[in-house]
1. So if we calculate distance in nm of label points 7 Å out along Cα→Cβ at positions 18 and 58 for every structure here (I, II), which label has the highest result?
2. Given 24, 19, 13 as the derived value for semi-axes √(5λ) of the Cα gyration tensor in Å, which of the supplied structures I, II does it correspond to?
3. Can you spot which of I, II the value 0.55 was calculated from, given it is FRET efficiency 1/(1 + (r/R0)^6) of positions 10 and 50 (r between Cβ atoms, R0 = 30 Å, to 0.05)?
4. When Rg and Dmax of the Cα atoms in Å, for residues 26-65 alone is calculated, the result is 12.1, 35; to which of the structures I, II does this value belong?
5. Consider the structures I, II: one of them gives -21000 for helix-only ellipticity at 222 nm (-39500 (n - 2.57) for each DSSP H run of 4 or more, over all residues; to 500) as calculated from the coordinates. Say which.
Structure I
Amino acid sequence: MTTVVFDLPDDIAEQARREGLLSEETFCALLEAATRVAALSRLKEMWAATPADLQDAPPLPAETLQAIIRAARAGHPA
């Protein structure tokens, strides 16, 4: 568990408090949602940077994908 401490302007803190956004559970949910949005944004950027001929490539077989994932988790290339 990580403890995060930061200062907020009084008006924003009061608005967030009234909306119930300063509870640990709500704040954690907000950060999780923001993290998913950021990851999706990075994925879209990577896809846009992918050459068009690769975007239309046939999908890899499931076995190949699993081998790549296992290798990445083990810390070495497939």
Structure II
Amino acid sequence: MNNIEKEFIYEFEKLSSEKKEEVIDFIAFLNSKEKEDATEYLFSTEANKKYLIQSIEEVENEEDLIEVNLEDLKKGIFPKI
């Protein structure tokens, strides 16, 4: 297991059950053989739609952003959340 995988597991374990479910669903989507349009998937439920719109608004308002250094990410060094 590499550093990225270890860090992912470490951070994943800190998530709430609801957030873990969202991550698992998204990974399953990415790994699926179906070529469904990502936007269509993200808007497929009211909860997804609300979450996506809220996330877009937070980015536009520069709220809850996490600054990362791309060189650190390449080395498997993740920002502390």
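Since every read-out is calculated from the coordinates, none of them should be taken as a lab result. Keep in mind it's a predicted model, so treat the numbers as computed, not measured. Cβ atoms are built from the backbone, for glycine too; each structure is taken alone.
1. On the way: I: 6.0; II: 1.2.
Structure I comes out on top.
2. Working: I: 40, 18, 11; II: 24, 19, 13.
The value was obtained from structure II.
3. Working: I: 0.05; II: 0.55.
It was calculated from structure II.
4. On the way: I: 15.0, 43; II: 12.1, 35.
Only structure II yields this read-out.
5. Values: I: -21000; II: -18500.
Of the structures listed, the value fits I.
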